[in-house]
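*Asks:* I've put the structures underneath this note.
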Structure P
């Protein structure tokens, strides 16, 4: 991941600061992983989210039909 100097402070732009903190945290978590490992984890998380979303939609439809 490319490193850069922030041209803003936390007080100047809270949203950009939060994004910076999230990116930094991800970089620390993933610095020893291969791209393949990162991609596999991402696909797994997406699949789990998709299953949960479909379950919620099915449950809403089922409850609404009653």
Structure Q
């Protein structure tokens, strides 16, 4: 039985979206430290999402070559 690894890009995408919303809310509240922290979290989540997408694309390309 072949087991396929699932690469999840959606979770980091949703986490980044949430962090950006929190950063926006922090800016409205003039809590700049919290806004910076949430923005950095969003950036980290976007990096994780990008890595997932690159992995998915790489696997898709290797399947096409077979």
Structure R
């Protein structure tokens, strides 16, 4: 058994839930740091790049609810 599995297995329910929340928060922060923002789109972008940026913006907006 890996050290991580052993560590997690020994956590009580409350601590395990807090770990889950913290991991979810960290994942969200990482997604936001790498997301394309409206200011990333500029007039000289090609149509394909603009479409990709628009899709990424839509994804981020959907995830934020």
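*Asks:* Can you spot which of P, Q, R the value 14.7 was calculated from, given it is Kirkwood radius over Cα pairs in Å?
*Replies:* Answer by label: R.
*Asks:* Distance in nm of label points 7 Å out along Cα→Cβ at positions 21 and 53 was computed and gave 2.7; which structure, P, Q, R, did it come from?
*Replies:* Comparing all candidates, it corresponds to P.
None of the figures in this text is laboratory data; all of them are computed from the coordinates on show. This one's a predicted model, so the numbers in the text were calculated from it and none came from an experiment. Cβ atoms are built from the backbone, for glycine too; each structure is taken alone.
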